[in-house]
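Nothing in this text is a laboratory measurement; each read-out follows from the coordinates by a stated rule. From a predicted model like this one, the values you see are computed outputs, not experimental measurements. Cβ atoms are built from the backbone, for glycine too; each structure is taken alone.
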Structure I
Amino acid sequence: MPSPVVTVRALSKRYGRTVAIADISLDVFEGEIFGLIGPNGAGKTTTMECIQGSRHADGGTISVLGLDPRRDSTALRRRIGVQHQEAQLQKRIKVWEAVDLWASLYDRESVVDRDALLERLGLTAKRDTWFKNLSGGQKQRLFIALALIHQPELVFLDELTTGLDPQARRAIWELVRDIRARGATVFLTTHLMEEAERLCDRVAIIEHGRVIEMGTPRELVAKHCPQRCVFYSTDDGEGERLHELRGEGDDFVTDVIHRIAQDGARVRGFRTEVPSLEDVFLKLTGGAIRD
């Protein structure tokens with residue numbers, strides 16, 4: 001079992017009478033992509049900021065790479081990379097200028113080859129472009145570049161694809177996988193269930209400031225939404241008939257196919273519906289994803 005790089009126990013945070021985080025405990029292990037998922041306003045960003053040390057928690061304990069985020073903030077900043085949800089830069093700063101500025105904040109020996117980093121993130125052609133003229137996807141890639149400039153061991157990504165088109169979103173997903181493939185651990189937040197299911201090794205579902213479930217996407221689907229559906233249409237000579245069957249288990253679809261073959265039915269159409277992490281989310285939270 002890999003070692004935990006983040007350990008959180010009984011974390012809490014209030015704003016006046018509003019409870020933002022209530023008794024959250026979780027571990028993030030070395031080399032994984034861990035997702036904190038839930039609707040907007042559930043407490044994801046506040047939790048991440050407390051773990052990073054940029055926000056002070058009211059209660060609980062936090063260890064990140066063996067350090068206390070508040071007491072050891074300077075040492076921790078050298079070892080983590082952070083991409084904020086609503087980050088902005090000066091409108092007229094160029095891409096290469098932003099990268100050089102961020103690089104100057106760290107020891108020279110820890111900084112990666114800046115040209116290679118821009119190439120890796122598909123920003124070489126935009127190196128002389130002002131920030132204000134970048135597309136949404138290009139800005140997100142630049143923020144990822146700034147988070148990776150010093151080769152961090154742990155990278156925090158907060159709602160990094162919100163508002164992006166599907167093509168840009170999938171390009172960012174590939175970058176996240178590449179970050180992990182190069183040896184870093186990734187802690188991300190998202191309210192997009194498809195994103196969490198595609199990227200994350202494990203997820204924690206947070207609702208009203210509490211973790212209500214945790215595990216791999218596959219484990220959570222098997223636990224909370226095990227039923228599968230098979231729809232098929234047959235032609236018995238008197239017209240087409242639609243059939244629907246529901247069942248559980250890995251062999252359910254295979255069993256249906258065998259049954260159809262035994263019956264000798266003439267199948268015109270066949271499709272399956274397999275539950276997803278979004279089905280789990282809706283079941284546990286009792287409603288649609290909120291804005």
Structure II
Amino acid sequence: MAAERRDASGRALVLVGCGKMGSALLRGWINAGAASRFMVIEPEGPPPGLVDSAAVSWHRAPEELPDDPAPDAVVVAVKPQVIDAILPRYRRWARPPTLFVSIVAGKTIAGMSRRLGPASLIRTMPNTPAAIGRGITVACANERVTAGQRRLCDQLLAAVGDSAWVEDEGMLDAVTAVSGSGPAYVFLLIEALAAAAEASGLPPALALRLARSTVAGSGELARCSDETPAQLRENVTSPGGTTRAALDVLMGKEGLAPLIKRAVAAAAARSRKLAS
């Protein structure tokens with residue numbers, strides 16, 4: 001198919017919505033040279049701080065774009081509340097060789113297909129660290145997506161971090177609960193650690209600095225190390241020491257592990273309800 005034969009030098013992408021996630025994607029695509037043309041549909045115009053590029057054209061409505069040639073991909077990065085009204089306006093491209101990629105939380109492939117038509121469609125679940133190129137995005141494709149279109153999706157998602165695939169769309173509820181919502185859990189940990197440090201007598205600014213750097217550094221060590229998180233935890237823990245005293249609380253019957261398990265289950269249940 002044409003989508004599999006065309007390389008980045010002749011590739012055209014349409015981005016629908018240029019909020020925080022859309023902007024992060026666009027910056028990454030421009031830096032990586034992911035396409036030769038980027039057509040952005042954003043009624044508000046370019047967001048502040050986005051570097052201007054001759055490869056990017058801005059449009060307030062999809063009707064401003066010609067029907068042919070069809071773009072290689074249409075990436076939809078809008079709020080869930082508006083996607084149902086927006087998708088029918090892109091039905092003209094719901095045919096080979098155009099790939100549709102949804103960055104919209106809580107909208108199923110079946111639900112989007114009803115409004116879009118017989119399109120090659122990939123549903124993704126990114127997370128907010130994508131804004132600094134350190135996100136993780138999980139994708140699920142419908143049966144119309146070709147191997148070449150999967151590779152194209154991987155290239156587009158690489159602009160904002162790592163990516164992974166699931167074949168069962170139902171898994172995206174758990175993905176949403178872990179990586180989609182997960183940054184909020186980590187930010188809460190930073191808040192709680194800073195508050196505890198302040199309560200122990202540290203100045204507020206130093207308490208927050210220590211909490212931020214400790215969580216960020218530990219996360220980076222876990223990402224780069226060949227050792228398991230359990231082994232990294234043991235490496236910090238001396239028998240009868242200060243860390244052991246803290247872990248006796250955090251790993252107790254009502255400690256962190258069961259609390260996180262309940263939190264993820266609650267988020268997954270909410271994701272299933274929102275997608276129904």
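Looking across I, II, the calculation of Cα Rg over 2.2 N^0.38 Å that yields 1.16 traces back to II. For relative contact order in percent (Cα under 8 Å, 6 or more apart), which of the structures I, II scores highest? Evaluating relative contact order in percent (Cα under 8 Å, 6 or more apart) on every structure, the highest lands on I. Structures I, II were shown, and P(r) over Cα pairs in 5 Å bins from 0, in percent, for residues 153-192 alone at 7, 23, 31, 25, 12, 3 was computed from I.
Of the structures labelled I, II, one was used to calculate FRET efficiency 1/(1 + (r/R0)^6) of positions 217 and 233 (r between Cβ atoms, R0 = 25 Å, to 0.05), giving 0.95. Name it.
II
I, II: which one has helix-only ellipticity at 222 nm (-39500 (n - 2.57) for each DSSP H run of 4 or more, over all residues; to 500), as calculated, at -13500? Derived from II, not from the others.
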